[in-house]
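Colleague: Following are the structures in question.
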Structure P
Amino acid sequence: MSQILEQLEINQTFFIQFILFGVFFFVLSELYLKPFQRLIEKRQQKLTDDLQGSAELLKSVESKLAEYEKALAHARSEASKQYETQLAEIRALQETEISKVKDQVKKEYLEASKVLQAERTKVEAELKAQVETLSDSIVNKVLAGN
């Protein structure tokens, strides 16, 4: 074995350097590599947490959007029902008012018709009286003139 080591030109300093390198590597890894490794792990954990949080937030937003759309649809439905109800009430009120106005017009028409009939009867009676008076006058003149 010593011949192989001599042939490779490896002596005791190589082993000392190898051990020093191992100790140096261990010390550096504890002082420098571990903090960087922890920093990378923290960053990875933060990214994972942020991704989870954003996924949960997205789900929350989607559920709120669904609730909003449902509430909007319900409000539209209610508004439509109220509109139809009010429209039906207005139409019923309109029909009632039109019926009242028709009845009033009919009543006024009948009253006007009665008044006109009474006037007609009165005018006919006056004309009859005037015709009789005129005919009596003509008869008296014709008889007196003969």
Structure Q
Amino acid sequence: MSDYNKTKAKIVAHLLEEKEASYKNMMAMQSSEMDAAEQNNEAEDNMFDEGKTGQVLNRVEARSSVVEALQRDIDILSGIESIEPTAEIQLGDVIETDKGHFFVAVAADQFTVDGTTYRGISVESPLYLSLRGKKNGDVVEVNGNSFTLINSY
């Protein structure tokens, strides 16, 4: 396994761990909220309790889109290793620019692997869309910022 592939594997492992922990946390919160709603429903002795149950259900529903997004991210990360490398920047690539290092898969806050700081970006991000089809040394403008592509793999 090349150093590039080892780096990618470590990045994917880090992001998977992060996303799976968030997913488990959200599912635990959902379960706890649903248990509370059921207990309030069973106690149903006044209008106040019905309002509390409605609030709990609203929170559960609002959180469900976050849970779905986390599951999508986990699915994307789980399939990264099956993507064949190409000459063009694509899903699963590490992108080195003069402004930092990025990993194309899922949006993620800054994280560090082997002493290098990365930020996760999706294939819908303006930076990815601007860099698609570019080669080393090319410069792109994104939201008023200039990025010079140094390397991608």
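Colleague: Work out the source of 10.0 here, i.e. which of P, Q gives that when mean count of other Cβ atoms within 10 Å over residues 9-16 is computed. Write down the numbers at each step before the final one.
Modeller: Working: P: 10.0; Q: 17.8.
Among P, Q, the structure yielding 10.0 for mean count of other Cβ atoms within 10 Å over residues 9-16 is P.
Colleague: Related question: The value 29.1 for Kirkwood radius over Cα pairs in Å was derived from one model only; which of P, Q is it?
Modeller: On the way: P: 29.1; Q: 17.8.
Corresponding structure: P.
Colleague: Given a value of -34000 for helix-only ellipticity at 222 nm (-39500 (n - 2.57) for each DSSP H run of 4 or more, over all residues; to 500), calculated from one of P, Q, which structure does it belong to? Numbers along the way, then the final one.
Modeller: On the way: P: -34000; Q: -18500.
Matching structure: P.
Colleague: For distance in nm of label points 7 Å out along Cα→Cβ at positions 25 and 57, the calculated result is 2.8, so let me know which of P, Q that is. Spell out each step's value before the answer.
Modeller: Working: P: 4.4; Q: 2.8.
Only one of P, Q returns 2.8 for distance in nm of label points 7 Å out along Cα→Cβ at positions 25 and 57, namely Q.
Bear in mind these aren't lab numbers, they're just calculated from the coordinates by the rules spelled out. Just so you know, these numbers come straight off a predicted model, no measurement behind them. Cβ atoms are built from the backbone, for glycine too; each structure is taken alone.
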